[in-house]
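Input: structures, listed below.
Derivation of every value follows stated rules applied to the coordinates shown; laboratory data play no part. These numbers come from a predicted model, not from an experiment. Cβ atoms are built from the backbone, for glycine too; each structure is taken alone.
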Structure I
Amino acid sequence: MASGHNAALSIISWEGYLSAMFGNTLMCSHFAASGERSAVNVQLVGILNNFLILTQVALAGFMPLAVFLAAAAFTAVATFMNLARVQRLSGAAQPADEKFGTWQMWQLGSGLVGLAVVPQVLYNTVSPAASSLLPFIATLVALGAIIGVKLSGRGSVDASLLVRQLPGWGATLLFALSPLPQLVRNLLEPQSLEGLSVGTMLLALLGNALMVPRALLVRDVVWLSGTTWACAAGWGQLFSMFRSVSATTGLRFLDPWVFVSVTAALLVYAGYVLAQHRKAQQDSGLQLKAS
C-alpha cells in the first residue's frame with residue numbers, strides 16, 4: 001500500500017478474516033465465562049491480528065466500509081465485555097446457579113450475531129458481487145424467535161446453561177467457515193497465491209496445534225473442535241499452495257519438501273498428543289483406584 005500497489009491485497013478474502021475475527025471474539029466470550037485468562041489472551045491476539053488485516057483491506061477498497069465499521073464496533077464492545085468478565089472472575093469458576101443477568105444477555109446477543117454471520121459469509125463467498133444483508137437479517141430473526149420460545153419455557157438456571165453454549169458453538173462454526181472463502185479464491189485464482197504469506201499460515205497452524213493438549217485436558221468440546229479444525233484448514237491452505245504452480249517461475253508456490261515436512265510433523269505431533277493424553281488418563285484412573 002505504501003508503494004501504491006493496493007491491488008496486491010485483492011487476493012485476501014475479507015470474508016474469511018471477518019469470520020475468523022468474529023470467531024475469536026465469540027471464543028473469547030466462551031473462555032471469559034469460565035475465567036480461562038490465558039485462553040482469553042490468545043483470542044485477543046487473534047482479534048488484533050485479524051482486525052489489522054481487515055483494516056488494510058478496507059483502506060485498499062476491497063471491503064465494504066460499512067461492514068468494516070460495524071464489525072469494528074461489535075468487536076470493540078465484545079472485547080470490553082470479555083475483559084470485564086474475566087477480570088471479575090479472576091480465575092474462579094462460574095457459579096452454576098448464576099442468575100440470568102447482563103452477562104447472559106451479552107452471551108445470547110453475541111451468540112445470535114455470530115451464528116447469523118455464518119450464512120452471510122457463505123452468501124458472499126458464492127456471490128462476491130452481491131451486497132445484500134438478507135441472509136444475516138433473516139437468520140438473526142429466525143434464531144431469535146426459536147431461542148426465545150425455548151427460553152420462555154425454562155427456568156433461569158436452564159436458560160443460562162443454554163445461552164452459555166451459544167458463543168462457543170457460534171465461534172466453532174465461524175472458525176470452520178473462515179478458511180472456505182480463501183480456499184475458494186485460491187482454487188479459482190491460483191496465480192494470485194503469490195500474494196499469500198506461507199509464514200503466516202505456518203504460525204497459525206502451529207499456534208492452533210499447541211492449543212490441542214489444553215483443550216483435551218479440560219475436556220472442552222468446543223475448544224477442541226475449533227483447534228483441530230483450524231489445524232486441518234491450515235493444512236488445506238498449504239496444500240492449495242503446494243498443488244499450484246506459478247506461471248512466472250514455473251515452480252510451486254510452496255516447496256514440496258516444506259509441505260511434506262509440515263504434513264509429517266503434524267501427523268507425528270497429533271499421534272504424540274493423543275498417546276500422552278491416553279497415558280495421562282490411565283495414570284489418573286490408577287491413582288483413583290489406589291486412593
Structure II
Amino acid sequence: MDLRQMEYLVTLADEQQFTRAAAICGVSQSGLSAAIRSLEDELGTTLFDRTTRRVEPTDAGRALLPHARMMLAQAGAARDAVLRAAHELSGSLRIGAEQCLGFVDVGALLERIRRRYPLVDLDFTQAGSRDLVARVRDGDVDLAFVAGTDVPGRMPRTELGRRPLVLLVPPSHPLAGAGVVDWHDLRDLDFVDFHESWAVRALNDAACAEHGTARRIRCTVDDVHTLLDLVHRELGVALVPQHISAKPQAAGLVPLALPASAPPWVVSLIAGESSAASSSVVLELLDADLALSA
C-alpha cells in the first residue's frame with residue numbers, strides 16, 4: 001500500500017464515481033481503476049462494489065478508509081513539520097488564481113498556509129489569467145495560478161499539468177451523438193464563453209481563428225457554474241477544459257472530443273521577479289502536494 005493508492009481510495013469513496021474521482025486526482029479513469037484493482041489484489045479482497053450508477057465501499061473498504069485517511073493526514077503533517085523546521089515564514093503573501101483551473105486545490109492550499117504559518121498576512125485574489133499575469137508583473141501579486149502560456153519570458157513559471165479541450169453540448173443538440181467533432185462542425189454555432197480576461201477564452205478564440213471557424217458568442221460569463229447552467233438551458237455550446245465536463249454541475253451535458261490540432265489547456269504557477277521570500281516556501285509546499293498525488 002502506498003500514499004497514492006490511499007488518496008485514490010479516499011477520493012473514490014467520497015465521490016462514489018470513477019469519472020469524478022479521477023478528475024479530482026488528476027489521473028485517467030483507467031489509471032485510477034487500475035490502482036484500485038492493484039490494491040484489491042494486494043489485500044486479497046474487494047474494496048468497492050461497482051454498479052452502472054455508483055461505486056460504494058464494501059465492508060472491507062469501509063474498514064480500510066479511516067486508516068487511509070490517517071496515512072494521508074500523517075504524510076501531510078510530516079511535510080508540514082519539515083517545512084516549519086526549514087523556514088521561518090512571516091510577512092505578507094499575495095496569491096491569485098483563476099477559477100476551476102484543475103490540478104491544484106487552491107482553497108485547501110490557502111487553508112494549509114494559514115494554519116501552518118499564522119504570522120503570514122495572507123491575501124487572495126480570484127481573477128482571469130490575463131489580469132493575474134499583469135498583476136504579478138506589476139508587483140501587485142506575489143504568485144498566481146494561471147492557465148495558458150502567454151507569460152513574459154523573464155517571469156518564473158512552473159507547469160502543473162495539461163488537459164485537452166472538449167466541446168460541451170446539451171443532449172438535444174444535433175452534434176450530441178457525434179463523439180468527435182471537426183472544426184467545420186463548429187461554424188456558426190451559438191457559444192457560451194468566458195470574459196476575455198479568462199485564459200480559456202483566448203485559447204478558444206485563437207484555435208477557432210486558426211482553423212477558420214466563425215462562431216457567435218451569445219453569452220459571456222465570469223463563472224464556470226453559470227456557463228454550465230446556460231449550456232443546460234440550450235443557450236449555446238461551450239469549449240471547456242476536460243475537467244470541467246466532469247463537474248457534478250455538468251451532469252447530463254455531452255462532452256465531444258476535438259481534433260488533435262486543438263491546443264491543450266495548460267496550468268502553471270507564476271511568480272514575480274521580486275516576490276517575497278515566502279513565495280519560495282509555497283512553491284516547495286506545492287511540489288510536495290503534487291508529489292503525493294503523482
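Table for the structure above
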quantity: Answer label among I, II for the case where FRET efficiency 1/(1 + (r/R0)^6) of positions 108 and 260 (r between Cβ atoms, R0 = 30 Å, to 0.05), calculated from the coordinates, equals 0.35; calculated: II
quantity: Which of I, II leads on mean projected area of the Cα convex hull in nm², for residues 68-187 alone, largest value; calculated: II
quantity: With helix-only ellipticity at 222 nm (-39500 (n - 2.57) for each DSSP H run of 4 or more, over all residues; to 500) derived as -26500, matching label from I, II; calculated: I
